[in-house]
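These notes open a run of structures that come right after.
What follows draws every value from the coordinates through simple rules; no lab data is involved. Source: prediction; values computed, not measured. Cβ atoms are built from the backbone, for glycine too; each structure is taken alone.
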Structure P
Amino acid sequence: MLAPGQTIPDVTLLDGEGKPVRLRGLLGEKALVVYFYPKDDTPGCTAQACGFRDAYQDFVDAGAEVVGISQDAADSHRAFAQKHRLPFRLFTDPDGSAARAFGVKKTLGILPGRATFVVDREGRIVFAFSSQLRVGTHVEQALQCVRELGAGQPAR
């Protein structure tokens, strides 16, 4: 898995309309919280997404944007986001190439991994965490990192 200090890979994902979006194109004004998760509307993934939803304004206030990534199709993401009122974007990684580029390991070799990265405005990873089961910890630790990162960066 990519570690703090490394630069995020130049990956292209599909947005909710199936259009390609370069992840690096989202950098600039804010830090970026990128979380990979296994599957829309499963218990752990729903808890994680709703945790990011509930803390979303805290992330924004601290200077970060949140994006979620899984292999689910755009229509699945749209339904999942609507059902749970998710205020952030979900991207599709249909073949898992973005997860592989970030070094997100599969659980038991079959289940897509769960990992969270905090990326600074220049594209450097400042935090990386992976746990299939500790879904709340992804949100808590990422928010703490974003707050610390924001305190050390000049306002734009």
Structure Q
Amino acid sequence: MSIPHREVPHVPYVPTPDKVVKKMLEIAKVGKEDVVYDLGCGDGRIIISAVADFNAKKAVGVDLSDERLKEAEQNALARGVRDKIVLKKNNFLDEDVSEATVVTLFLLTNANDLLKPKFEKELKPGTRVVSHEFEMRGWKPKEVVKVEDGNMHHLVYLYVIGEHT
């Protein structure tokens, strides 16, 4: 069951650096039993890495941009993992994420705020939520990791449903 349709906050497309992608999936301990959802999946780099590098069972990318979804499909084909990912054109607020064991985000704090009640309703205890750069205000992170990428410093927040408050 999805929450009533709401306007998706504008989130500019900024690709997550590969070093940060790897750290996000590492701290979430993604493995062969996981179903990874990336809300605002962009070019698919997180979901592709989840199945190609971390052996996730399945990964689902949700985005509103036809251009980004086409890029994600091409990238998945190039890595030979197109059969292990699902790409969906949808408002991430309307996407049912109940099958996810890991959810990844690189959105803005206001978008994360809108997702919190959805996650608390739909995600099972133990599901890991990993956010690049933007915290889930009011939630207690299980881990916060700083990732150095050249001159940039990135923060990665790990939350675990059932242990987040």
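Numbers below:
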| item | result |
| --- | --- |
| Which of P, Q leads on distance in nm of label points 7 Å out along Cα→Cβ at positions 26 and 146, largest value | Q |
| Value 23, calculated as relative contact order in percent (Cα under 8 Å, 6 or more apart), assigned to which of P, Q | Q |
| When distance in nm of label points 7 Å out along Cα→Cβ at positions 50 and 66 is computed for each of P, Q, the largest belongs to | Q |
| Kirkwood radius over Cα pairs in Å, for residues 82-129 alone - structure with the largest value, from P, Q | P |
| Among P, Q, which structure scores highest (criterion: mean count of other Cβ atoms within 10 Å over residues 58-65) | Q |
